[in-house]
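Values in this text are rule-based calculations from the coordinates and carry no lab data. No experiment lies behind these values; they were computed from the predicted model shown. Cβ atoms are built from the backbone, for glycine too; each structure is taken alone.
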Structure I
Amino acid sequence: MIVDTHTHFYDPTRPQGIPWPPAEDKLLYRTVQPEHHRALAEPEGVTGTVVVEASFWLEDNQYVLDLAAQDPWIVGVVGNIATDRPEFGAELDRFAANPLFRGVRVRGTNPFEDVESGNFLADMAKLAALDLEVDVLIHKQHVDGLVALANHLPELRIVVDHIGHMPIDGTPIDGRPIAAEWIDAYARLAEPPNVYVKVSAVMEQSTVQPAPVDLGFYVPALDALWNAFGEDRVIYGSNWPVCERAGTFAQSIRIVKDYVRGKGQDAWDNYFWKNGQAAYKWVARQAAS
């Protein structure tokens, strides 16, 4: 079983259009639906997906939940609801009533400048109380804020998207697998046991574009992630269709397949579905059974 925990679905031909991606993005501005992902992913052994909503329009959370109602390929939805607003709680309750709604992606990085300001911690506590997770799209400078959040709310499951945006250049530095500042950042992120890292968008983080397809280029970075988080807190996600900026879906999944294959069946299962299930508590449906 493989569950892809990071996809985006949208349709620019809707009467209201879409807020993202912009029309000038010739690669991504097209209709992207579950059947399109399935056509690419199923031949690679993928059995379902968790959708991470990129649109900031509140009703697009319902749009993806409606897609999920029609297609069991979607095993979970991570919504997009702006935090630190009086409306957050009621909006979260509305969507959390659907068992396929599995969490919220924090919008922007401002909350991690000071997690104790405003109502951010209270909003995150509400997520935890509903047994939902939070996805975070951060950079290295936001590590301290995220760790503070994890320590304030140890019951909240936190997923760091896209390896925290570490640039990958494929070259060990001073005998270390990656730059010392990133080794330190990952060590700090991994210290709270409620933080997971999504090993996704790997080809997109390559400083060489078009991105190499050879596993050896990515091994130093992947080793650093596994050394920091262990095999119990690394999660697979493709970031499709955005991953196509760097290469094909098949190329991106085969890099991580080749890496994890050498670690044994337990590591394979953990990375490709068990850790994602622990973090998201996605719903086992026909397509993922």
Structure II
Amino acid sequence: MSRPSVEELTGRNSVSYSSLDTFQQCGEKFRLTRIHKVPQEQAYWNVGGKAFHLASEWFDQGSDLSIASLWRDAWDKEMADVDTSKPLRAGGRATKQFPNKEDHLWWGINGPNMVADYVKWRASMGWDIFTVDGVPIIEYDFVLVLPNAIQSDDASPNVLVQGYIDRVFVNSHGELVVCDLKTGSREPAASTQLGVYAGGIRQRLGVNPTLGCYYMARKGDVGGMISLAHYTDELLSYWISTFEDSIRSERFLPHVTSMCQTCTVAPSCYAVGGKAPYPLPFLNR
């Protein structure tokens, strides 16, 4: 029996690192968000994260706006896509200064500070943004084409990964550094995202970044430098092929942890007592 394709299930003929990350966090969250497109609860952390990315992008592209203006314009642009008739969730913890946690007031103070810290960090590091034919690699989109490592009659010959790379820098030693910007409080424990992005740069631009880092906006600095040398095309091919094969087999195991409290689709998740809006895959067999 032929299985459905990834495109038939998700509406896209490619996957992304964020979809892989969601799947690895929780299979049921992937099913709800990527297949059934369940509406997610709105959150200030999503607006703030996007606004920081946009403001820092404008700065790196040479904008002469003040830091306050960069943040205000970026925040307003991202808020324009928010349904203000519905509440937004706030992350973090309640404090005396911010009893409503990290809401619009928190971001109104800390957002501009994050942008200011990024500007200072760029100046202190002295890293240049990598350019190709005069085009700086900022929010760079790519499609990584890899041979499908899963051998089956209904498998496609290739798997596709689409993504956007925040920055590629050239450090003081002339080495390329893939950098992803984060506004959360925890630095990612895994370097997979950077490895996938390095593969995209390698295939599309013909250069091979072997270093990566996460810029942590709340700290105003990067964590440790990470070697990406082991993220070969063969490794990425196996990883993504296995991911696609799992999707097509419709194996979506929930992962119930304390993080479920902040999950934006928890009200629709059967694993935590939510009302599942769609029948579970195994009930249709």
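Here FRET efficiency 1/(1 + (r/R0)^6) of positions 218 and 274 (r between Cβ atoms, R0 = 35 Å, to 0.05) was derived from just one of the structures I, II, and that gives 0.70; the source is II. Taking FRET efficiency 1/(1 + (r/R0)^6) of positions 170 and 266 (r between Cβ atoms, R0 = 25 Å, to 0.05) from the coordinates of each of I, II, which one would give 0.05? Label of the originating structure: II. The greatest value of mean count of other Cβ atoms within 10 Å over residues 82-89 among structures I, II is that of I.
Computing FRET efficiency 1/(1 + (r/R0)^6) of positions 74 and 114 (r between Cβ atoms, R0 = 25 Å, to 0.05) for each of I, II, which one ends up highest?
II
Suppose Kirkwood radius over Cα pairs in Å, for residues 58-193 alone works out to 16.2; of I, II, which structure was it derived from? Corresponding structure: I. When volume of the Cα convex hull per residue in Å³ is computed across structures I, II, the figure 122 traces back to I.
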